[in-house]
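**Student:** Listed after this line are the structures, all set down as structure tokens.
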Structure I
Amino acid sequence: MEEPFHPPLRQRLFSAFLRALNRVGIAVGPFSFLTVQGRKTRKSYTLPVTPIKQQGVLFVISPFGEVSWVRNARAAGVVSLSRGRWHERLAVHELSPQESAPLLKTYLTRFLPFVRSSFAVTPQSNLAEFAAEAPRHPVFQLTQEPD
């Protein structure tokens with residue numbers, strides 16, 4: 001089993017700074033905030049994410065693998081996404097490695113300086129290589145929560 005990901009201090013401080021700005025309604029860069037309920041504690045956890053929108057569909061990717069928010073999102077089936085003053089509750093659907101591959105390629109290309117060390121592929125890798133890498137980087141499609 002892989003060792004859990006622990007973000008470095010600078011990343012934790014940056015996340016806290018982004019959360020503070022978001023709380024007062026200021027959106028920064030590509031960041032949104034994902035809130036998910038803990039599967040054991042039922043406590044809400046909020047973290048910055050960089051969603052990708054393709055063909056009108058919204059996706060979130062875990063660049064750091066099977067982290068707590070991924071396991072919590074799977075268990076809950078719903079998350080909240082917020083950006084500035086916008087806030088929405090959304091259903092999550094995890095994609096297969098084949099479905100994830102093109103999104104992972106887009107994500108890595110777009111955010112390479114920030115996530116390079118977490119990927120064993122490069123933006124030049126083919127989709128088969130991204131599909132092989134996909135189990136290490138869960139991808140979720142976000143949709144309107146059913147009534």
Structure II
Amino acid sequence: MRKGQAAMEFLMTYGWAILVVLVAIGALAYFGVLSPARFLPSSCTIGPGFACEDFQVTANGAWTINVRNGMGKALTGVDLDLTVDSPGGAGAGSCSPAAVPDGSVTVCTGSAGSITAGTAGDKVKATISFDYAGTESGALSHTKTGLLTTTME
């Protein structure tokens with residue numbers, strides 16, 4: 001067998017194998033199996049002194065975030081707003097209780113339709129704006145900004 005013929009047979013055999021692998025990868029990417037958004041974990045961060053204990057965004061646009069006060073002092077005037085990058089919308093929420101002792105949890109909620117509704121399973125990326133003030137006389141109001149990434153339920 002000549003060298004040219006051997007080289008051509010090698011390229012034809014492995015060329016078809018490589019083509020099949022590329023088509024398979026293309027099909028997986030097309031159908032979303034390789035989408036990195038599917039593999040991102042849910043997370044909620046606000047900043048030092050605050051912990052998102054639990055959070056949920058529903059397909060109708062309602063949301064709930066439980067925030068623990070770890071600032072080392074009682075807080076008052078607690079409020080949380082959510083600005084959604086994907087699928088979109090902004091929702092003003094209310095927190096109960098609005099006065100939170102150190103170590104306690106406040107439940108912040110936004111009603112249905114406060115952000116753009118989606119479909120269960122859609123990924124949500126949002127910016128959290130958390131407002132608070134200390135309980136001491138003359139305490140200033142502060143705003144912490146955080147991020148929320150989760151899946152609509």
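Coordinate-derived values only; no laboratory data. None of the values given here were measured: they were computed from a predicted structure. Cβ atoms are built from the backbone, for glycine too; each structure is taken alone.
**Student:** One of I, II was used to compute distance in nm of label points 7 Å out along Cα→Cβ at positions 84 and 116, and the result was 3.1. Which label is that?
**Tutor:** Traced to structure I.
**Student:** Further question on the same structure: A value of -6500 was computed for helix-only ellipticity at 222 nm (-39500 (n - 2.57) for each DSSP H run of 4 or more, over all residues; to 500); which of I, II is the source structure?
**Tutor:** Source structure: II.
**Student:** Figure out for me which of the structures I, II the number 1.68 belongs to, where Cα Rg over 2.2 N^0.38 Å was derived from the coordinates. Display every interim value, and only then the final one.
**Tutor:** Numbers: I: 1.02; II: 1.68.
Corresponding structure: II.
**Student:** Have a look at I, II and say which one yields 1.6 for distance in nm of label points 7 Å out along Cα→Cβ at positions 44 and 92, as calculated.
**Tutor:** The value was obtained from structure I.
**Student:** Okay, next question. Given a computed value of 5.9 for distance in nm of label points 7 Å out along Cα→Cβ at positions 20 and 132, which structure among I, II does it belong to? Could the numbers behind the result be given before it?
**Tutor:** Details: I: 4.5; II: 5.9.
Label of the originating structure: II.
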